[in-house]
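The structures come next, written out as structure tokens.
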Structure P
Amino acid sequence: MRGHLAGELADYEREHGIDRTTRLTREVLEPVWRRSRELGFYGIHLPEEYGGRGISHTWLAALKEEVAAGGRTLGHSVLGEMGGPLRAGDIFRHATERQIEEYLLPVARGERACCFSLTEADAGSDVRAMRTTAVRDGDGYRLTGHKVFSTAGPFADFAIVIARMDGTENSYSAFFVDLDGPGRRVEEGATPMSGEHIEADVVLDDCFVPAANLIGAEGDGMRIGLGRVTVNRLLHCPTLLGMARRAIELSLVRARTRTVHGEPLLKLQAIQHKLADMATEYYAARSMTYGAIAALDAGVRPRLEAFMCKLYVAETAFRILDEAVQIHGKEGLTQGSEVEYLFRKVRMFRVLTGTSEIQRNAVAKGLSMYAEVLAAGPDATNRG
């Protein structure tokens, strides 16, 4: 993995002049998908019958961390996070055989790309406030609504769309929606603070979707959508850890090579203490993350731990990047420097897949439930 990131992929980026502000196209990305699949990385987490190697969540996390620590612009396409099988999440578990053959296996082979469309302008953290609706119409449904922050949307062939069933308050369904038909269009999305052009708006206007494209049962959409988010929330943590690790490595190099008054920064105790704190916090965040992921591999659904990990790892990574900027001084404030980009990128993760405040709310709710069990006495605790 390290050899591919630092060698062949780095060469490909240089040859094509690709940096973090490049508007990515299928023409640029498809060779990366195909080569990653040839090397066995693309979709490596999938079962063997779908072309993967069926690796554990722990191994996948280690690979995600390594990709993030590699610092490559196109690193997100090596394992299939950018429109590939990782973007589809665990939709394989809910899809029919026809849907797997028509939609998901081509994604796993790097032949098609997908995006996930859940968020709306006024329905981000409160996803149940969504206004996109699905109306039954003969042998299908008609979808109308406006989705935002559909990552990989600019080059996706289809979207996995969550919509509220028309006339209901709390019934949502999930659909495969091809993006090249009537009643649907893909618009350029907002540019996030990372500067990457990877987001799109998916606009649906009386868009007909056949009933065969319904994912799972009618009304299962929110469970499918949020179930995917729960796992992704935990698997975002290794990516954050990789970026934090990269920042520590860059800071070590900077402290060793930058001289002040004739001596390296690394000789200053203030800098030594910053680096010591950064490394210690990284170790603590990494330990709790891989502990929760090990539980996931053991068959436990670590829902509360996932909230804890997302909260702690996002906040810790941000503190590490803040110190990295401080150590780099003026260079850390300059657009185009890697540590400045990492600072902006990591800052986003304190909001993505739920803000830190939402993670705290979820942890507090879990603790409140545990407190009720404790208040019921030892018999109730033993029964739990």
Structure Q
Amino acid sequence: MSLSGNGPLAGVRVVELAGIGPGPFAAMLLGDLGADVVRVDRPGGAGLAIDPAYDLTNRNKRSVLIDLKSDEGPRQVLDLVERADVLIEGYRPGVAERLGVGPDVCLARNPRLVYGRMTGWGQEGPLAPRAGHDIGYIALTGTLSMIGRADEPPVAPANLVGDYAGGSLYLVIGVLAALQHARGEGGGGQVVDAAIVDGAAHLATMIHGMMAAGGWQDRRGANLLDGGCPFYGSYETADGEYMAVGALEQQFYDQFVELLGIKDEIPARKDFDRWDELRDAVAARFRTRTRAEWTEVFEGSDACVAPVLSLREAPAHPHLAARETFVDHGGITQPAPAPRFSATPAAVTRRPALPGADTADVARDWDVRSIQPHESHESREDR
């Protein structure tokens, strides 16, 4: 029996060794796409400092409790590995090996296994054994230097660019590619080394090309897409809210300045020497009305202007509501699985897995007799 969903990865089995950040998010994405994800939690917990019932990165998963530092822990994980297609771990280099569940022993047990490794610095290099966080990874790759105003310190974009874009998404891409290889004729398992520094650097490929061609200055707030352009940025409104402007192309810019009401009083769009004057005019005009009023002005146009909504406001926006970009599951409003599939739609089907709550079910469904339910948790049938 398998509890995979109906998504395109139905039938794929994933073992996730519990961690925080990009590893769990990558495993969540695989679960969203229909894979049967079993998270191996350690007794005592190892996650965010929040109630596990609200840790949405553990949705669409099941959890078993295994102490990898115990005598039987590694064998229990290897019993799962033998039946899995993918394993994901986010330890520092060498830790999985010391725990007895490194790639060599896992691939010996299951030669077709895709072994996904999620780290900040990668498996080798001078910084590989060092601790780190998102902001340091994107700082070292040059990515952070691009974000923020020219006369202010760089702005950390939460942990979205490093951990999740440069880390989780690249790990998932690598896992899916390796899974395709493993299932092909003559294919076999392999290790996927997903380093956040590699992914964060790769995300800026277009920027490096523009810089080489002389179309991008290597300084913050001086370029078309980093706030240097007066018609690509955010502006405060009369009520202290903000509108986002992205009127880059001429036809969109023409609509923008027409609807903003400054068409006849501003310098030419390509008069770069007067961009500060243009920016001041745009800013002054936006401060004359509220965000709601400007939203109504630009509604239905191709001026490429949108209100800057908060996290709580976003789900109620008419477009996002119509597309069901956000869903309510288990009483929690959360982003729906993405992307979308016409034949194998994905869905949120299970609440965040509580540590060890599914041990009995997983032992039965995966036919792994070496793992047993922990006394402090019970299996839940309504997941």
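The numbers here are math on the coordinates, done by the rules we state, and not lab data. These figures come from a predicted structure and were not determined experimentally. Cβ atoms are built from the backbone, for glycine too; each structure is taken alone.
Quick notes
- Structure (P, Q) behind the derived value -14500 of helix-only ellipticity at 222 nm (-39500 (n - 2.57) for each DSSP H run of 4 or more, over all residues; to 500): P
- Label whose coordinates, when mean count of other Cβ atoms within 10 Å over residues 147-154 is calculated, return 23.5 (choices P, Q): P
- Looking at FRET efficiency 1/(1 + (r/R0)^6) of positions 163 and 219 (r between Cβ atoms, R0 = 25 Å, to 0.05) for structures P, Q, the greatest value goes to P.
- With respect to distance in nm of label points 7 Å out along Cα→Cβ at positions 315 and 371, the largest value across structures P, Q is given by Q.
- Read-out Cα Rg over 2.2 N^0.38 Å, computed value 1.16, structure in P, Q: Q
- Taking mean projected area of the Cα convex hull in nm², for residues 139-234 alone as the criterion, the top structure among P, Q is Q, with the largest value.
- Which of P, Q leads on relative contact order in percent (Cα under 8 Å, 6 or more apart), largest value: Q
- For FRET efficiency 1/(1 + (r/R0)^6) of positions 35 and 171 (r between Cβ atoms, R0 = 35 Å, to 0.05) computed as 0.25, the structure of P, Q it came from: P
- Distance in nm of label points 7 Å out along Cα→Cβ at positions 75 and 283 from the coordinates reads 6.9; which among P, Q: Q
- Across the set P, Q, Kirkwood radius over Cα pairs in Å, for residues 187-274 alone reaches its highest value in structure P.
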